[in-house]
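So, here's a batch of structures to check.
Quick note: the coordinates plus some simple rules give every number you see, no bench work behind them. This is a predicted model, so every value here is computed, not measured.
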Structure I
């Protein structure tokens, strides 16, 4: 069976219905009737599995959550209003003032700002490390460390973490490990590698067509003598007692969704479900196209960064641990802002936008947009150079992308 093929059957079967409307139903109600007082009591204490209020989720989002949990082998998932709200939900439901976080990798600009600026305002310290600083990561863990966060692929520095090694460090220390798998759904199976929590911006490749803003958190089951049973996570213990293996989900629902309200809209969950049906087909095509495009661009002298290239420092890790590819992204360094602008302005195929993971090829100059207000030291750490262009490959023919990019490069002086 070819890569991703096994998902083609399960996704369309789970997303659709055999009776009545085949397409998932959009439940747009903000509130739900409980019928009688006894039923209302059961809904609120969890013994009756019916919707409470749209802020806590709705049946359309619940269907999406079920499918995402099946995709990753999790116990449950929570759909949110955006990718950043998914990260926020997952983090704030675990950490509190005076706790510490370790954040690893290139990091999307919004994610870096959340950890570095927003969490610090609430007395939560974050230490940042490159993916290969394993000993420094291990040494940084202390009694206050509640969470280690990493991206499956550095966005946009394209550096690959040794997820198994980082998971071992986290699990040996009894620290929660969270991964942003936005770029690599299906490609990377985080729970099989020792991860506890997975976050997604479903806006990207999962939806795939720029129609629906959304995010999701997927949780593993809590087991006996689990790391979360330690005193470090004593705030979780009431939920472990009442919800058992579902404790992480229930904790996040009550301490995140209930109190902060980053709920997904029913319509966006519906659109995401439609996108998810074709994710295996799109992911297979796009990851193959990425390898073709970067190979030819590299051979023609462009400064391309992607782990499939033998010149990349993590090329062997790519071959060993990322056999199904590492998503839609690669970068081109044009060496200056002026040359990057000239290149982009002479392309005809990509959409110049901050999004990634679309059916269309997208591109953006990093330093003048997402990272424009970051200082020089931070840009160096995150791999942002003056001429860096991030490219997200779409469904177009590989040779059309190559032709367009090579023609644009010839116009750069």
Structure II
């Protein structure tokens, strides 16, 4: 009678678990077409194929960092939220990403890590912080037009001839889109001469319409390059500097007499475009960050449940004995939570060994090889490259990696039950 009732479950387990594992094991010894015996060649490829070796290296990073960081954050959140009135609401917010599928989370973080600061949140914040301390130039595309008195010099531009006091200088440029000009830019005017000083104007020497406007002189519709830095250079040494006003005019002291005027490269610095989060160097840490965002809430909930069972009298006794809060946390709370922390870490280790969705969705094609993991390589070998034998070998290898962790978890759970 017992066997009769167990039969449906055994059939399902056999069809959904035992048969796939057995078939994968048999298939891992076959060739690509499946009609021949390949021996251990497929397993040898696990340690000789560059793609699989990269996947192995990345899986090590995943197993070391993802569970550790997720568990550490979960522990911090669980302990801190015990002491605040809105702790339940905070736990709800932190746990909420668990309700999102890996597919949806991958799409979200593909947008978060977008290189364009106007789209990617991570780069929008990074660029905002960067520009607070190192403001980008408003004239990255500016350059001299034809018959210009300027020539290229060290990333900037310098006058072809020296300038004289009392003789206004024209420094016309083109190439800046009207919507990218500084907000304080005003209608450009020709600088008036001043005795003993070098004056001049730097402006956008372009007027819409064929044959409209004069080259080399400010026209009514043209605006000045507000904030443009001008340097007076003699024998390679900067002897004076000035900054253009809103109308493009500037004034240099008498020291600039006989110097060449240079518009330094800092005027034409390209705007900072942030960090290439999904580039070859950072793609794996970035994806691990997305994983932590999802699973820190899971760790927090389990640890909070364990924390609720910690005897409060032990914590109070430690405080009465003069222990600081950090000492209570490190020498009382954490040791008492060790079994729960072990459950969380082991569960996450099993989970990250099989991670696939996040890597497949977040990593762009150009850096997917650098973000490769075993589960993704299994998919690529089996479906994209037509090598089911190697794919089956990877699946068996993954099973072998997971089994020791599962056995450790089962033994630990049994010890807990006996207690």
Structure III
């Protein structure tokens, strides 16, 4: 058996991560359906560990000391992205779309919990297969897995990854067809044969303008980029430090919360204070880069240590719960999303994006909408509203929703 210490584990995870990137380039369906490279690489190791386990051997041992700090760092950067000024920039449609997504996340958990009870399982099994892993994705699922384990859901981490992967594939496969049905049934647009039109991703401009401002020059003639990186890293660490006190305070009150919640809320407060005062001069672009690195390494380490054999006997109930989630999201897209977002072409495109990030990731949402605008024409409002909610705000309220269900059902 190969025993890896802390540094060796992170180094091994880095190598596995780049193997995942290579596989995503070489195997087209992986990139087509937006399967994250860390998931591909990490699951490759998990499968190898499973094969060794089935043959009575232990292949490798990891030191996962840095797994949780990396997870907390990622969610802290999510907190830094929760700028309320973005809601004002997006206008009423962003707020309305955000409310619809939040309501849908609640219904995901109600449906999942109900279906789990029908199979004689803990209702939190269904919640884990609901907004935790579908709206939240694999990172949120793995972050909450220890709390679900403590509450009585055996093999929570493995269930979370299986549900998240189902969601990502479903989000990529079905979002486009759902939106296409809306467009063609309501005769909103005719296909533009032989011409592709790149979408104007206004959200990227808004995020850069509103969240990456005040990147002040470094004092003393230091390299500006290095200074911004150092400042962002220190502020990130300080938010994690203060957040640990906040989390301990909630724990003392007997409230079950994920380890990252204190840091995420602390980061959100710092973000919005900086929007008002510009005292820190935060660079959201740099913080996002740090978050991406932390997320990638966290996912690989978490996935490498999965015990895939724990899924035995849970395949049927998991499939039924997830199939029910697909039906629920289709109904939301055909009904509330399309209706309340204007019942026009842009609303149909938003429906495709909604299905993408509520079942998978924001990458799924953007890919779904890109296919639609290539065929039917531009939808700039959709490309403003959907990524704002899918990439920034829904993660925030989803955490609160999961926490409420976890405390009510434990």
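Worth a mention:
- Entry that produces 23 once relative contact order in percent (Cα under 8 Å, 6 or more apart) is calculated, selected from I, II, III: II
- Structure (I, II, III) behind the derived value -14500 of helix-only ellipticity at 222 nm (-39500 (n - 2.57) for each DSSP H run of 4 or more, over all residues; to 500): II
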